[in-house]
Structure 1
């Protein structure tokens, strides 16, 4: 059995989009797991997944993708700075709080910090919770050293203000790292933070999940936001109307959704009504 056939058979039953996992990184991790379990191949692992709920629950995390870059889809970040952050500043408390879900090597939460200062909001305190299930990714984020490809979308003048040359790559200056707290966290199993002003969840829930898994994850994200808070997703992601119950599109900011006031009876991430 090849890896594509394995994905086609296993992913639909777990509410995963099998085509999104057709990556070398995911294949390598799955094959490593097959060897670790002493199984003869992917067909045997498929059979195990059908009978072992704990192993099946582990698979999405096993196949995680840990690739990102600074200012990915730069026009989305510009819209966030121009259309969204000023409104959040008006409504937020003394400290603006953001959550970067699946932060990989820190590119996304650090982009937010840079954007915050470049847009002129630096006088207001910003706290960013950056979470990922992959501890190696969190270690990379703490090191804050990046190859040239990771910073290719950063305007040169911005790059020179926030990074310093370090060998063949770029190291992020400490002042961009200070507002970011890096924490291991499993979106589907660990309690989410509450009262966030902004949640960044790009190329995770609305790329790799489908069906009830996606709907439940979206409810978890919604629960973490205060009323009026903003959820930002990726340009290539297309959530359906049922995925974003309790949200409305943010005017002038494609890919950003505003949490409407809490409505009695609307499901939360636990499947329990508000």
Structure 2
């Protein structure tokens, strides 16, 4: 079965990830899966090793289905509690899903929309365990996919109606650069949708329970319990998440707390600042 593709529209919008100049297939290597490899790493930059370790951990976690323990119902429940987000923020048109992995966002968008996933994970679809593939019926269709980094998006400017970033900005090596790249490739009429866990309340203040939990995690890792190690590169509060958007040319226009997570996961719609 063919898992990946790249439709003509996305091929026509390709750019070199560093120069941003329009290009074509000749400037990219291909992985064994046939996917274009547009990754750009910064191995001599502070924090790279932490990012690399975190990425390896995430890929192993996905392949082994550690979070849901290969329970099909858990993935179906995930769809149920993610659905209200995309009822609140309907998505359609040309969509870039940065950090989108196997393209599960397709489960929530209408037919006729064009989505491409950009992710450093080389083969995310094949990594999905059977219970996840069973729950997410969209995984049965070929995915527009490029292997690449959020900080170096391989598309020309003003290409997309929507840039989607879910549960990824706290994992990237350079979050400011990732947001700047989202702005570059968005049309003036488009918007960025960011969804992620936040620290503290709406003002960024942590509760005693949250502080105690982080202290316990720190101590457990210190004594050798590596499974509790935190691989996030950034722990944003709601104020700091809004700040990174504003600092990099966006105006937040709608904030939505995902009901299932009871104040811990927020989605922010942001438009380009004029």
Structure 3
């Protein structure tokens, strides 16, 4: 791992390979380690950079005071892209996908293409129809439970609720007891992540002019909120392909790693500069 100082905060990241740059942004409660297999596949043809986001892996917790927003998380991506010195393909899962969308919306000049795997851009559910309201209410209840657990010091209970929501009932019980305390300590940042993804001002129409080749991946068995977000984005984005993985849930990059990685690799290969100039196109079902 390599490190960089961003606003006085120690941020760690993995860098491997050479070629067009690819920036990988991990999910909430995780770290850059979730991308190991994808990094190995990409590094022969791409320069892959995968940071630990604030409060995860080897990166310190966000040092600021007051409300935390996706703009704060995007500081890491912007700093690394500045260090790279050229636009990158950006791939994000879950919370990392929400951060990737924020970056693409405001700084599309820094991106070559975009791939998001169930981005938790919950703010896109605001102001929509009855299905959007139902989905927003469902995830808001989870966020409130996590926040209450943090406030009363029930880290294990709060993190367990978080894990079971995304991984399915019993997922937390399947985590070895020896690892639970370390994982539960991440509840502080998970709470900040929920605040950021629920309170971003952007709405689906704000993405209609985003002229970037975009891949959206969702699991067929995922919770309503993320499936609905994927639908909204697929309608709004002008240059988009969407793929649904049968039998997969929200944690598809771990549970269905090969299927997800195959889609991401195909998307990146189709949108490499040399392939674009020859007219290659990506087709997904």
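What follows draws every value from the coordinates through simple rules; no lab data is involved. Since the model is a prediction, treat every value here as computed from it, not as a measurement. Cβ atoms are built from the backbone, for glycine too; each structure is taken alone.
Points worth noting:
- Parent structure of the calculated result 1.1, given that distance in nm of label points 7 Å out along Cα→Cβ at positions 160 and 192 is the read-out and 1, 2, 3 the choices: 2
- Label whose coordinates, when distance in nm of label points 7 Å out along Cα→Cβ at positions 8 and 24 is calculated, return 1.4 (choices 1, 2, 3): 2
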